[in-house]
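Asks: Below you'll find the structures, each written out as structure tokens.
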Structure P
Amino acid sequence: METPFSYRLLRLLFRPFILGGVLFIFLLPTIAHAQITLDGSLGPKGPLTGPAYAIDAKVGQLRGNNLFHSFGQFNVHTGESATFTGPSTVENVIGRVTGGQQSFIDGQLRSEMPKANLYLLNPSGVLFGPNATLDVPGSFHVSTADYLRMADGAKFSANLSQESVLTSAPPAAFGFLSSNPAPITIQGSTLHVPEGKTLSVVGGDIQITGGSLSAPHGQINLASVASAGEVIPTVSEQGPDLQLGGFSRLGKIEASQGAHINTDGEGGGSVVIRAGRLVVDNATISSNTQGNVDGARVGIDAQIAEEVTITNAGRIETVVAGAGNGGDVRLAAGNVDGSGSATIGSTTLPNSTGTGGSTELKVTQLRLTDGARIDTSTNGT
């Protein structure tokens, strides 16, 4: 029987203190009752009241359409919620975690501002549990970057010893200063953003075990880095892009145990992946075009510096299931190793009239075994 996430979380938190009984007793009230705290750098200092945490604009700082928050700790446990509120004009809610502890999220993150995107920055790591969900009207971006660089060059740093400048300019890049950026772990979570919006996961190693990441007719950004540099979201003629500035090493992204990463919808969106290694083990990365709307020009754009491994019926694919045209699959890597009925390709389903996308691989070495295949097929009209 699988151990409940809440128990595993408590065991992880308390394990270092088992041998220090007195120390454990003093730490327990802090852990139990101060899951979200304000660090005092942008307003009041101290814990917020849960389990339904209300995070109002009054405890942060407004600059134009940007609302900045600064937390010492940011944890939302099972059955809890954290709701951001503020003026309806806010376009970006930008929260940093400065206390040096990983964030554990197994509840719901919400925003009541009708057009606000939500950024969560914690360079000490982020873990999402099986009960983690999103209820935000805009895009959601989670990162273990050390700072967020704005379009005017100002930086909002998660290290209080570094200078931060609050501006009204939109976010432009995720900046990493460490040679070993912290990981982001997603365990069975259901992280969905509204149609046409973006879901970004940008950090050190990224592990997605079960659950789903979904941005219907929108965009998913996955970037794993292993040195200092900047991840810069851009748009090129081909579509969305993630430029990696200055990184000497990239990290690993692993999707497994039925995980589904997708931009499926009325016109499929784009999944953009940048990493040193990509593992798709009994998981699916897809951009499926449904209905009468054309999908993104490039449905899946994966640029992997070293190796891609696809196993146990893992799939990287675009599918047309209607009259809209499907997006391309573009995969660039050093080596690609597929096995166990793995599939890379694009397909048009029966009774569909849209044109399927193309499949393009640029690799040094390609190895397909045990039923693995590259498949571009048309089954409709």
Structure Q
Amino acid sequence: MCATSNPSGKREWPRGRRGESNVENLLAEDLDHILTHTRDLWEELRGERLFITGGTGFFGCWLLESFAWANDKLNLNAEAMVLSRNPEAFEKKAAHLYHHRAIQFLRGDIKDFVFPEGPFSHLIHSAVYQQPADVKPSNLSLVNEMLTGTRRILDFCVRANIKKMLLVSTGAVYGKAPSPLEKIPEDFPGSYDPAVSASAYHHVRRMMESLSVLYAEENDFEAKIARCFSFIGPYLPLNGRFAVSDFILDALSGGRITVKGDGKAVRSYLYMADLTIWLWTILFRGITCKPYNVGSEFPITIRAMAEEVANESVPPLGVSILGKSFDGVAQDHYVPDTSRAQSEIGVRQLIPLAESIRKTMRWYRGPYSRKEL
């Protein structure tokens, strides 16, 4: 029998706190940090039900960790239901969350899941498109799944009488910033040509935001939008999607850290505990239908980031730059302007990058190997 919920929303058996491990010990400091800076927000969830998509991914793990922590510490008596295609796979990744008494799993696909019964007060839509490994990449499939899934979620918001929903969007909606623009504000119009198929992901993300706003305005619920940039922390997938995850893999193997490009691209990295504070704050306090950039404003080149990760090893590892550098080529900047979020909802970066890297490396050198994550 699988530990999932049925469409009625009732548990199939009582859920305990089996499967706990050293994860909570490793994250306790971070979870206390999150609770300290969100404590006055959680009362809104007391006795309520929260629905989450993407709850088993990088962001989702942190949302569930912090939800479970706050629920236990504050005796909220709240429940979270997580939509997942394969709940059992998540049990291997985070058994303590899978078996937490306040967390249920609903087996289903975002495009056609069966709506669970009963009201929900809040919803977080953080699911991302996952291209099957054995299927030829298709931008049309990507657009279809993301739009169909988002419409299904928004229809559920209406059916379940959701009061507030959070769309976890991305800074990729802006495209490539022009060279004089070192920090991208929310009113930057974007630079991707909609007639270029390679831009499909970025435009469908914009369409997801538009759909969320339209549904919210016409159905009287609040839609919050978080445009997320680059992050580092435990649960970061080491699957080659991000440069920093490649650097961590190199460091764990003890070899040289390899930068595939010229290392001049500029990024910024917010630690996941801070990100989690921002996401909960946007959900509870953000202005409806108004996007907020989420990320660090402190820029760092990819080369410098590789060197920072290399210096966390003893002795420090070497860094190899594979790409050639050309004079006169503008640096690629992907750094947010977060002044709106700071001024309107009072969030800011609290954990510096050096500490973020140390915490992340400690996690991956601990009892959880990269194979398990």
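Asks: For the read-out distance in nm of label points 7 Å out along Cα→Cβ at positions 72 and 88, a value of 2.6 was computed from one structure; give its label from P, Q.
Replies: Only one of P, Q returns 2.6 for distance in nm of label points 7 Å out along Cα→Cβ at positions 72 and 88, namely Q.
Asks: A value of 36, 23, 20 was computed for semi-axes √(5λ) of the Cα gyration tensor in Å; which of P, Q is the source structure?
Replies: Only one of P, Q returns 36, 23, 20 for semi-axes √(5λ) of the Cα gyration tensor in Å, namely P.
Asks: If you don't mind, another one. Given a value of 0.85 for FRET efficiency 1/(1 + (r/R0)^6) of positions 104 and 176 (r between Cβ atoms, R0 = 30 Å, to 0.05), calculated from one of P, Q, which structure does it belong to? Before the final figure, lay out the partial values.
Replies: Working: P: 0.85; Q: 0.15.
Source structure for this number: P.
Asks: Shifting gears a bit: Identify which of structures P, Q gives the largest calculated value of distance in nm of label points 7 Å out along Cα→Cβ at positions 40 and 304.
Replies: P
Asks: As an exercise: helix-only ellipticity at 222 nm (-39500 (n - 2.57) for each DSSP H run of 4 or more, over all residues; to 500), calculated from one structure in P, Q, equals -2000. Which structure is it?
Replies: The read-out comes from structure P.
Asks: While we're here: One of P, Q was used to calculate distance in nm of label points 7 Å out along Cα→Cβ at positions 136 and 184, giving 1.0; which?
Replies: P
Asks: Could you figure out which one of P, Q the value 1.00 for FRET efficiency 1/(1 + (r/R0)^6) of positions 120 and 200 (r between Cβ atoms, R0 = 35 Å, to 0.05) was computed from?
Replies: On the way: P: 1.00; Q: 0.70.
Comparing all candidates, it corresponds to P.
Asks: Compare relative contact order in percent (Cα under 8 Å, 6 or more apart) across structures P, Q and report the one with the greatest value.
Replies: When relative contact order in percent (Cα under 8 Å, 6 or more apart) is calculated for P, Q, structure Q comes out on top.
Asks: Something else: Comparing volume of the Cα convex hull per residue in Å³, for residues 192-295 alone across P, Q, which is largest?
Replies: Q
Each value in this text was obtained by applying a stated rule to the coordinates, not by laboratory testing. Note that this is a predicted model, so its numbers are computed, not measured. Cβ atoms are built from the backbone, for glycine too; each structure is taken alone.
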